[in-house]
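Q: The next part holds the structures, each set out as structure tokens.
Bear in mind that the values in this text are calculations on the coordinates, not laboratory data. The shown structure was predicted, so the numbers you read here are calculated from the model rather than taken from an experiment. Cβ atoms are built from the backbone, for glycine too; each structure is taken alone.
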Structure P
Amino acid sequence: MSVGRRARGLVELTRPLNAVAAGALTFVGAFVAVGLTVPAVPTGAAVGATVLATAAGNAINDYFDREIDAINDPDRPIPRGAVSPRGALAFSLALFLGAVVLAVVLPPLAIAIAGVNLVALVAYTKLFKGLPGVGNAVVAVLGGSTFLFGGAAVGRPDATVVLFLLAALSTVTREIIKDVEDVDGDREEGLNTLPIAVGERRALWVGTAVLVVAVLASPVPYLRETFGVAYLLVVVPADAIMLYAAAESFADPTAGQSHIKYGMFLAAVAFVVGRGATVVPA
């Protein structure tokens, strides 16, 4: 196997766009917490740790999911032979180590969040993924905690709690839709995901109900006067996109889970806009 082919396979294992996006969300958490005064060193360390930990989690997930991916996604690096299972595991451990090195320079709460997340990332596939709803909740907490981690890195985790909760709720919905999309491979592997346990349509209704809770709660920063009308002007279209995607998933789960990401991204932008609009220049 050529070095270039193996290198490309290792990069693919990390799902680099997802890893970089997770780092960006950590930065958003820091910015929402303290605005333009965001400190460079702890923020940079937190962003780097998030990117490496997310990349490591994606790689080790591919290691554990290699048999499922042979059915659901045979073009992934391990099933197609670009990376060996042992190579993927070693690469993941190296990335985890890099994340730990960066995280230890952060405040104690941020280190605690990083520690819990690292354990959850490693344990997810073997312990949580096949439990109805539990795996979805674990992924949701991991995704939402990127904002909380960013706030904790700059000493203001309290400022990101609402963002964490809203992100976690919307992530639950997307994860349920993804489980519906992957139901054939998951059933073949013997996993008991929510769509398998209760049926695909019932699972989608559960996901939609969770999303409705998030949408109803999304005006809270405006109602509490944390952010002004600028936040509301962005978060309302984000809510509309996510609700549309949830409805779309009943007919086309693949399109639904893809489109809900756009709404989630726009919701994160709403918090950035909200914070930016409340910053008073020095």
Structure Q
Amino acid sequence: MKAEVTCRCASRPVPVSAAEADGMQRETLFISDLHLAAVRPEIVRAFLDFLEWRAPRAEALFILGDLFDAYIGDDDDRFPNGVVRRALRALADRGTRVHFQHGNRDFLLGPRFGAAAGIELLGDYAVIDLYGTPTLLTHGDLLCTDDVRYQAARQRVRTEEWKANALGKPLFARRLYARWYRFRSSRHKGATTAEIMDVNPGTVVQTLQKFGVERLIHGHTHRPAVHETTLGERIAQRIVLAEWITGRPVLAWGPDGYHFEAVDAGP
């Protein structure tokens, strides 16, 4: 039987074709929180190797946010933006469907990058039919509702008006802002308890009920685990992806189940 994954972004179904090319397996890969940056060339190299050697064997790849550590616009072609865009296009051209959700570090990644890379940009939440089971995908930051300060800032910077204003500034100004944002984010994390920055259990339950699913996959918290959540008389599953290179950050899912894979960061 031919595998089919259907992506439901908002309320409109979008088909994600099964792999038919030679060498492809009936499996879907999930990753998040790579935080690619020029100062982390070994991580960039590991990701490029992953795109060249591992990802082409899968029918689909979902990147659940924070692909880049600080993305300031599609007009910024500095390393590693350009090389990553071209590698994603090469993967898409080989037949693997690539889907991307924005994280808190790369929400300015836009349609220009998406079109050039041959990837599909998803909304904050996306429900896919993963080999017969509806599965909700999200970056994960929207589930951390105890961090009131962050949620207020997130709501402000995600407006189209704010993004248009930010992208209208010259690149050098955006680069300075990105440095300041990373500094401020680091200070905020240092002054905030780990519990506040983790997901809120009640928000998780409400989100699962809202989308009518019993499986959730997300990143953001850097706390890889497989959790069980009670939904009335049912048990829902919440899978948290690891930060890239940490442990086994690749979730590989096929018709018969899933497993986690490690990646090589190189020398």
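Q: Just checking, which of P, Q has the largest value of percent of Cα pairs over 19 Å apart, for residues 100-155 alone?
A: Details: P: 31; Q: 42.
If we compare percent of Cα pairs over 19 Å apart, for residues 100-155 alone over P, Q, the biggest value is for Q.
Q: Right, next: Cα extents along the principal axes in Å, for residues 92-195 alone was computed and gave 42, 37, 23; which structure, P, Q, did it come from?
A: On the way: P: 44, 32, 15; Q: 42, 37, 23.
That value comes from structure Q.
Q: Additional query: Which structure, out of P, Q, was helix-only ellipticity at 222 nm (-39500 (n - 2.57) for each DSSP H run of 4 or more, over all residues; to 500) derived from, given a value of -9000?
A: Working: P: -25500; Q: -9000.
Computing helix-only ellipticity at 222 nm (-39500 (n - 2.57) for each DSSP H run of 4 or more, over all residues; to 500) on every structure in P, Q gives -9000 only for Q.
Q: Who wins on FRET efficiency 1/(1 + (r/R0)^6) of positions 44 and 148 (r between Cβ atoms, R0 = 30 Å, to 0.05) among P, Q, i.e. which is largest? Present the calculation step by step, with values, prior to reporting the outcome.
A: Numbers: P: 0.95; Q: 0.30.
Sorting by FRET efficiency 1/(1 + (r/R0)^6) of positions 44 and 148 (r between Cβ atoms, R0 = 30 Å, to 0.05) in descending order puts P first.
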